[in-house]
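Pasting the structures in now, so scroll down.
Where a number appears in this text, it was derived from the coordinates with a stated rule and is not lab data. Here the structure is a predicted model, which means the values were calculated and not measured. Cβ atoms are built from the backbone, for glycine too; each structure is taken alone.
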Structure 1
Amino acid sequence: MNRHPLLIVAMRLLQVLPVLVFATIVIFGLLQLVPGDPAAVIAGETATAQRIADLRRMLGLDQPWWLQYLRWLAGAFRGDLSNSLMTGQPVLGEVLRRLPNTLLIVSGALVLSILVGVPLGIIAATNVETRVDRFVTSVASLGVAVPNFWLAMILVGVFALGLGWFPTTGSAPITRDFAGALSHAALPSVALAMGGIAEIARQLRSALIEVLSSQYVRTLQAKGLPQVRILWQHGLKNVSLTLLTVIGLVFNRTLGATVAIEAVFAIPGTGSLIVNAATNKDFPIVQGTVFILVIIVILCNLAIDLLYSLLDPRVNRS
């Protein structure tokens, strides 16, 4: 039977709730294994043992790890991600202040990946075993092999320092300077997009070749149906779910790759926030930032599930 879209959303949310809780356990557990004492870092090198002990008690670090986790988890589901150990400011506010910079370059990279990767995949699939196909395949392989942080440094050297077309580092608030924000995000987005372009092109090429070589497509060709019509009405329609899955994976992978790119371009985003917080043993910042990013990934997967049901109604059937 067909399921109502709201019922699908409710079921997906119930399914991802244990995943979200498990992710918080992993995050919290890994941070407990990190050597070093946050209280000692805050107190400084000249602090006495008593001063460090007082700080641990004040911050709740002297309590059992499971009690610290439950207290943090309860606050997280109320929207309170605790406060930074270094600044004392709310973690949620700090994350939300930096999140737009990260999402801007990730969104730009995803758009570029789709706009370039999809045509390349189509061109390669419709010109199998030709020079065009081999060129696209080689470019895609190169895109997967080249580290995005290395490409980012090349882009900075050529287009920012050499030609002066784009800013070298930093960011601009998108709400006050839209053009400036796009200018700052251009090179980071290109550096992040290379892997996504390669992945979409390769996966789309493979899926399209399989569809276009099927028996029913050969039947349509025998009937005289134009190749362009076969491609758009039958080929791409049949690989739409595969393409959607790849796009979702590219988004998740790009979101995780922002750490290195933000370091190269000195972008005040969530990636650089995690790195700085981990260096200073500011564990609430790390936990809160990763928690927000996990939620974004889960919402992305939920959106893909809903698009599945729109592209293929059979997904809604039990």
Structure 2
Amino acid sequence: MPALQSRLFFPDPRGTTLKAIAATYNRGLHRFAVILACWTFLLIIAGALVTSNDAGLSVPDWPTSFGSLYKIPKLVGGVKFEHIHRMIAQGAGLLTIILAVWMWRAEKRRWLRMLAIAAVGTVIAQGILGGLTVLFFLPAPISSAHAALAQTFFCIAVAMAVFTGRRWIEEVPRVEFDQRRPSLFTLTLLSIFVLYVQLILGAMFRHHGLSWWPHVVHAAVVSFVLAWTAVRALSVYSEIEAIRRLSILMLSLVIAQLCLGFTAFLTRVSWGKDAAQPELPMVISTVTHVAVGALLLATTVVLAIQVWRHVPVAFEERVPQAEQNPSAA
């Protein structure tokens, strides 16, 4: 039986580069994708305002609002948060459909057209979950799924903005192969995973389906994993601008999120637990915490995309020694 030796296998990054060069930069399409991403971020803030102000059932019916599909009710009390949230959500759905149609007609990259279709499916599912939260009187699992899917849609919108950008299409990426274990790409995927767990735990806590301590304990796990990812990226691949900038941004958002999380905990659990109505400090800290969390998740997703592009993994494969030295046979 021939002896086995290992050798490194470096995937050819030129395929990705050639596909990017084959695409054509469309300024209007890119700007529209950026608008959708910004609009979705506004939608997340509006949803956080609904939850933080306990306004989820201020409009008691769905898909109508007080029995009407088009009449605007009096925007008083919690109604203003819930109804404005619904209007922004409808705008997000319309923008997503327009972008998908535009991409299907103008975009050459089939995988990006399919991503746009997936965005339409995601925003439809998001609307259905939002309706179910009202029809079933805010059940924690459905409300938490609604919150998690909202941030998933935000990440998809941000990714589409990245993929349609001039730099992604026209830039020839600088490539450095990753031979470390775990790879930087694996660390970015792990970072996304722990962030999603944290997102679900936080949503369950805000929707009264879980105690506060799992969310707080898991925050330490998130901090460790994201710090590990950022330090690896900055210490090894700091010369790649896209990875350096995103790693610094991710690390900065982690620090800000920890501070905001502590403030939200104080205002919601320690100081405001006996308040009859949500107090302004709690609303501001909680909404900001949710918004920064969405930015952190989207930043980590884009970092994973850039690592996949710039730092492909060098795979190790086992080959017979005879193949390495044919004359020995």
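Structures 1, 2 were shown, and distance in nm of label points 7 Å out along Cα→Cβ at positions 23 and 215 at 4.4 was computed from 1.
Thinking of 1, 2, which structure, once Rg/Rh (Cα atoms, Kirkwood Rh), for residues 119-254 alone is computed, gives back 1.05? Matching structure: 2.
Given a value of 0.30 for FRET efficiency 1/(1 + (r/R0)^6) of positions 167 and 231 (r between Cβ atoms, R0 = 35 Å, to 0.05), point me to the structure among 1, 2 it was derived from. Derived from the structure labelled 1.
As an exercise: distance in nm of label points 7 Å out along Cα→Cβ at positions 39 and 287, calculated from one structure in 1, 2, equals 1.6. Which structure is it? Here the read-out was taken from 1.
For FRET efficiency 1/(1 + (r/R0)^6) of positions 79 and 135 (r between Cβ atoms, R0 = 25 Å, to 0.05), the highest value in the series 1, 2 is held by structure 2. If we compute distance in nm of label points 7 Å out along Cα→Cβ at positions 95 and 207 for structures 1, 2, which one ends up with the highest value? When distance in nm of label points 7 Å out along Cα→Cβ at positions 95 and 207 is computed for each of 1, 2, structure 1 gives the biggest number. Could you figure out which one of 1, 2 the value 0.50 for FRET efficiency 1/(1 + (r/R0)^6) of positions 31 and 239 (r between Cβ atoms, R0 = 41 Å, to 0.05) was computed from? The read-out comes from structure 1.
Taking 30, 14, 10 as the value of semi-axes √(5λ) of the Cα gyration tensor in Å, for residues 191-294 alone derived from one of the structures shown (1, 2), identify that structure. Label of the source structure: 2.
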